[in-house]
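Next come the structures, one after another.
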Structure I
Amino acid sequence: MAERTRQSPSFAATLLALFGLLPAVVSAQQAIIPLQLSFSDPGARSMGFGGAFVALADDATAAFANPAGLTQLIRPEFSIEARHWSHSTPYTVGGRVEGLPSGDGLDSTAVLLTARSGHDTAGLSFLSFAYPVGKWSFAIYRHQYADLEFSGATQGLYGGVTDCCPLRQWDNQWTSDIDILTHGLSAGYRIHDRLDIGLGVVYYDASLDARVDEYLWDNDTPEAFAAPNSYLPERLVRTEELFVDDTDWTVNVGFLWRLTGSWSMGGVYRQGFEADIGVRVTAGQPIDFGVPPGEVIGEITGVGVEFPEIYGIGFAYRRPDGRLTASFQWDRVLYSSIPDSLMLDDQTIDDADELHLGAEYAFLDSTPIVALRLGAWYEPDHQMRPIIDDPWLEAMTVNGDDELHFAAGLGLAMERYQFDLAVDFSDRLDTVSLSAIFNF
């Protein structure tokens, strides 16, 4: 039986596709680095509404969510939020890309096998200070935009004709760590009693370290070709690293229009930030790349990627007695800017229309005032997907699914203090938020 290795094309095209910050394919012949990026607004109150907050924006988190809402504050306000994120990211482990399995060892299934990488993280997610002055209101804030680690491995991914020329992709181990932190300065201005506008300047500080180690199976025998990989150092073919350490300035623009005493309309535009990425490939031992093992065989720096722009618009209703509030929001997220900026011609990401809906009921006669919130929001699939007919590329892309998030929250409000707790559950990400607001 002939045995063949499924190798990789040029490292440049390969690793540029790796940088998706969403579930992204490295290439048709390689592992993936699935990274998830959420664009949810800060604050436990917003989370309890299912993210439908742009037409409310009535606390200090408006500095990011919709700066026009800052004008609703009547006293200086300090806000702090902590979050716990629990990620569950699917990826391809092995199985059959095409053809029938031989039945030997790992090559014993005719379908693709997937697993999930779980990662929990917690920390300070939002911190802001807002100060109203006449028709103006100003705010400064810090926001944890993304914080995610990923690790996984692929081994025993087969293709080709079983009785002639089976293929086995190089086996992989990979890790990634992404951190995006923002700092912003926002201002809201009241044009008249019913219309407010806002502007924010945002400073993004992004870092990403991703590494893929590619291995041959333990030895060159037919038995090893079908056996699990021990990831021996002497069988390391090459190491591919992707790195980002960049900053950028963007703007947020918003408006808030009080249509009637009970109805309001809000909108926001968030400019997408840009970051430069670098790629480095170093040689291993089994294959002669013309340099000693451990030496760099190729490197690229300064390749820019554009993150999505976001447009949002929403409506909110507040009953005259203030007990019931309901809100709806539509967000348009231009994910296609990622593959377009990388000039990928074999993969893309669809733009997404997110729908958010939430409601709150406040027990105004209690001390402190107690508010109960329920929300849900729809997050369309926005994973990298192939646009060419290549079974290996399709195999390394874990099919995306539309996500439905369910949220619930509890708020306690006193004259000077407010405490909010919220949870948001979905298949790939569970989030818990605890925030506090102090005004003086």
Structure II
Amino acid sequence: MPQPHSQPSAAGGTALPVAIVGAGPYGLAVGAHLRAAGVAVRQFGRTMSYWREQMPRDMLLRSSLKASSISDPNRALRIEHYAAESRRPVGRPIELSRFVEYGEWFQRTTAPDLDERHVARVERDGEGFTLTLEDGEQVSAGRVVVAAGLFPFARRPAIFDSLAPTSISHASEHADLSVFAGRRVAVIGSGQSALESAALLNEHGAQVEVLARAGDVYWLGWNPNGDVRARLRWPKPPTDVGGRATGWIASTPSGFRLIPSARAKEIVQFRCLRPAGAGWLRPRLTEVKLSLGRGVLAAERSGEQVELTLDDGTTRTVDHVFLGTGYEVDVRRYPFLAPQLSGELELSAGAPVLRPGLESSVHGLHFVGASATSSFGPIMRFVVGTWYAAPAVTRRVLGQRQPLLSQSY
């Protein structure tokens, strides 16, 4: 593929293209905004590959329709526009397959020059970067935007380390759950990933039990006795992330990054990203045993099976342990970041400490999506966060001032 022409930089002269690593919602959004601003872009990766290859095909999105559009500068490529053009309505909840199709439509419209090769290595090269592709070709870039998603960050509790890979897996490893038909499966966790996986496993013929330390499941959108007057006083934020108070704080990422770290951590972990399940899942779990308030103390192989010892003294013998235990961001796990480059990053518990424009301590290296959560708040874990991240990166590349308030979602 030919190199794009260099574009004028904000400071005058010429600049190398901006390289984007990844073609999921965040990579596509950043690319759309940069291209619209006249910036030369080289973008790498297969469109929506994580969503297509590492999530169950019959999954439904937890996010609402209004919070599931990928950002574009003209607001002309929302998921509703795709549904109208394709003449096929999008369900509520949104089917994963339809969302993947939407992402592919967005890519064809905004990034027809997408290079589907993987990036094998990103290294510093003077004031810029060199990207080595999977076939050995090298590409120079003035800036790099890492939009590679969650793929290396699956959380695997150490208690399960002794189990063979055939006996345990993470929710991010399966597109087809029918392979578990007729097997006894213990699902670990109480969040959306664990609960929806449990429902799907049951529907595919597995014998399922959910084991979770939490004493109860926190159901989203399931509060039939809620105070109507309170809901009127505190409307939900446009991002659809978090509660009626903290959600509004989280919906302004530029302001969120100014909050003291202890308070910011509380908002992220306990207010907006706490394990929770969508209310519409409840009827699909009536046949699934939910053992709540139970922690796993030990996990050992027993022939071809696994024996789990719980903290109430009981045991479970299962064929497979299915981890719905979420993710822990540590960008040093990205295999394409050269060790010397990742060693230069200022990190906080594995997450990059980001400046305006989602730029890291390494000049010209940006992180968008989940990697930006600790700096810019919980909406970076959701598609709706593209409406902040893409314009912010573009303004940084162009040398423009970052406003405190983000554009409307």
Structure III
Amino acid sequence: MTGPRPLDRIRVVDFSWFGAGPIAGRTLADFGAEVIRVESEARIDSLRIGQPIPPGKSDSYNLSGYFNNFNAGKLSFLLNMNAERAQEVAYRIVERCDVFLTNHTPRVLAKWDMGYEKLREINPQIVAAYQPMQGVEGPHRDFLGFGAVLTPISGLSHLSGNPEHPPFGVGTNYPDYALNPGHTVVAIVAALRHRERTGQGQMIELAQIESVASTLGPALLDYSVNGRVQTRDGNRSSWMTPHGVYRCRDEARSHPSEPGQNAEVRERWIAIAVGGDAVWSALCATASGGGGAASFVDDVRFATILGRRRDEAALDAALGEWTASQSASDLEATLQAAGVPAALVRDAEDMLDHDAHLAERDYYAYLDHPETGRSAYDGPVVVLSETPGELTAPAPLFGEHTFQVATEILGYSEEEVGELVASGALT
């Protein structure tokens, strides 16, 4: 499937690393942009050496599934910004690009002299997207951190976990994967539309902390209106009861697990959310079948929403007793058919091997990589009916396109490339 894509003929220079920036860049690449991922052997993106990697392989910057998934379809260009002639090369790239993308701190960008005013001098039409964790200006502009730091400072961690335990966070660097790159892509597309209409580029400042703070509306409203500071409440909901994750019958694992883990079975859980009396009745009707009702069905304590909320711990325990003997996948189908919101808590094996819905929709793309072999990549994040996104190439090898970019895009001769390599700017 190779056809027109909405960002065809848009060229992006991706000066970002780790998650939020590269994921935004990969979305642009999926929809047609030519994305030049600028990397440096002097300061390797740590995701290139991160797990997971194929078993039995090591000693390469090209094996990380983590890195490869975030950088499919890009060109890898090695530029050491600490070298004497690197700034000249960097400016030459900006001059030939439509979009500049970075998530480095303002301190680093000032050192490189890559602020917007300078980039605008070089290319008045550039759309320059900056993603510093706490913004270009402000007392914390140079604070360092990643998603694991961003969730605490933005308030998410305070709301995540069980009340009897310390703040747990969301279990993953959630802002890096969804909020920050998603908001950045929308802003870049809007700025490109503005440029198309006016001929003017502009600066985009996405302070990652503000991008995440936008998700805290209910907690902030509760405090501003009621003076109440919401805190961790596990899986509980303010308006749905029961609302939680319940253990089901263990199942055999279809693939060997990691060393030290039980290779035979895996835990199975199901999430159930009941939002009103009609859904509660449907849950009870389901639990009444199959030779005897579950204990919660006829318990008068749970007959009303107020009763269910008052005795929520007892309800959770009774519901868990019922689900413990059930197949999670079968129960998911039965409850969904009855109109009860429920879902198997899926793991990676489920997502890749057993999820018939994602398989039928062809969400995962399988690409052949020179060192990792055939691997699964996340598909485009949205489906456009006329100009769909597409993964056209796996992640690039480290520095794979340095010579190509230098000669074909930047216009350097082979002799000039040799001089830049000798100077340490290119590697």
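Any read-out appearing in this document is the output of simple, stated calculations on the displayed coordinates, not a laboratory observation. Everything quoted here is computed from the prediction, not taken from an experiment. Cβ atoms are built from the backbone, for glycine too; each structure is taken alone.
A value of -1500 for helix-only ellipticity at 222 nm (-39500 (n - 2.57) for each DSSP H run of 4 or more, over all residues; to 500), calculated from one of I, II, III, originates in structure I.
When distance in nm of label points 7 Å out along Cα→Cβ at positions 134 and 318 is computed for each of I, II, III, the one that comes out at 3.2 is II.
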